[in-house]
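As structure tokens, here come the structures.
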Structure I
């Protein structure tokens with residue numbers, strides 16, 4: 001199945017990702033608020049509560065195919081794993097960054113394996129695998145207009161230091177989510193279509209006692 005055009009009727013914009021602990025959501029809200037006050041650049045910050053780790057972006061999906069999409073994702077097996085935010089980073093060329101993000105200091109390999117499992121599950125439905133290396137991260141904001149003199153290196157150091165604080169203790173990835181992204185003038189709104197708990201057939205109990 002090729003990605004449908006946004007203009008097609010009866011489609012929903014979807015992605016698969018890991019939800020973040022509520023304490024992280026609050027911490028990232030405070031962190032991005034501090035960055036917004038410290039930087040003069042115009043940055044489109046991720047809306048509070050929307051932070052997540054993307055496993056795969058699906059784009060516009062025919063609404064009639066959501067059933068088979070969920071059935072395929074339900075076959076993805078993974079054991080629950082610990083993860084923690086760590087270093088700050090950015091995408092873009094030299095100079096002002098294009099996207100600000102926080103990487104994983106713990107759980108990056110497990111997250112990458114889960115993303116690969118999602119890719120394998122959706123391949124038979126026609127979703128094309130990503131052509132670049134998967135790098136699990138949480139998008140903090142996108143730079144719309146860079147202001148001269150902003151200290152990007154210092155901002156990155158401040159983010160990395162904050163992520164090592166008590167508000168960002170290790171969390172448990174015990175499920176992944178199929179989200180619908182509803183675009184609007186105030187930014188996207190995410191609606192969870194279905195949660196997929198950890199399911200590890202390598203364990204006698206199938207991982208049913210995994211923390212949520």
Structure II
């Protein structure tokens with residue numbers, strides 16, 4: 001039973017997904033707070049919870065928080081800010097995810113329903129492993145990265161920080177993907193990807209700016 005307040009920061013579509021998982025994880029309903037910085041959400045509700053606008057960081061001091069924010073740079077900025085306030089990042093694991101007892105999961109991670117995290121996999125701070133995604137054995141997912149729905153990281157894949165693996169993409173065994181890279185939806189990655197590159201297609205090729 002969790003007795004501290006849990007602040008869910010981010011009340012968009014991903015926030016709904018995370019809040020649904022939170023409610024299945026034994027948190028007291030009265031101890032959940034939903035916040036967002038968007039004024040357009042003022043006086044709105046998220047799955048029955050009023051959305052507090054703007055988010056008030058000082059209220060989160062020494063409480064729990066989870067960042068349901070898709071933008072990885074914004075996620076990192078808020079993470080650092082809230083840690084300085086002695087707030088505690090809370091990892092949220094959907095009970096319908098399959099997570100090996102031999103995996104390692106860092107602070108603030110979200111793993112959605114039907115996702116798989118295999119033995120010796122490592123998920124860095126504030127990563128997102130979305131619905132049906134697979135992080136196979138011995139994979140390393142860097143902090144603030146996102147493995148989108150139904151994407152697959154085969155065994156021994158290493159991805160850096162702030163990486164996006166698009167929906168339905170497949171990364172073959174042993175591949176390394178550098179920081180801030182983007183892998184397009186449905187792509188098949190057959191070779192290492194340098195930092196900052198965008199790869200698309202089957203097999204995935206470098207997307208150049210037009």
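Quick look at the values:
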{"item": "With distance in nm of label points 7 Å out along Cα→Cβ at positions 154 and 186 derived as 2.0, matching label from I, II", "result": "II"}
{"item": "FRET efficiency 1/(1 + (r/R0)^6) of positions 74 and 98 (r between Cβ atoms, R0 = 35 Å, to 0.05) - structure with the largest value, from I, II", "result": "II"}
{"item": "Which entry (I, II) yields the derived value -3500 for helix-only ellipticity at 222 nm (-39500 (n - 2.57) for each DSSP H run of 4 or more, over all residues; to 500)", "result": "II"}
{"item": "Identity of the structure behind 14.1 (criterion: mean count of other Cβ atoms within 10 Å over residues 26-33, calculated), options I, II", "result": "II"}
{"item": "Top of I, II by relative contact order in percent (Cα under 8 Å, 6 or more apart), largest first", "result": "I"}
{"item": "Read-out semi-axes √(5λ) of the Cα gyration tensor in Å, for residues 82-145 alone, computed value 20, 13, 10, structure in I, II", "result": "II"}
{"item": "Top of I, II by distance in nm of label points 7 Å out along Cα→Cβ at positions 10 and 130, largest first", "result": "I"}
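None of the figures in this text is laboratory data; all of them are computed from the coordinates on show. Just so we're clear, the structure is a prediction, and the values are computed from it rather than from any experiment. Cβ atoms are built from the backbone, for glycine too; each structure is taken alone.
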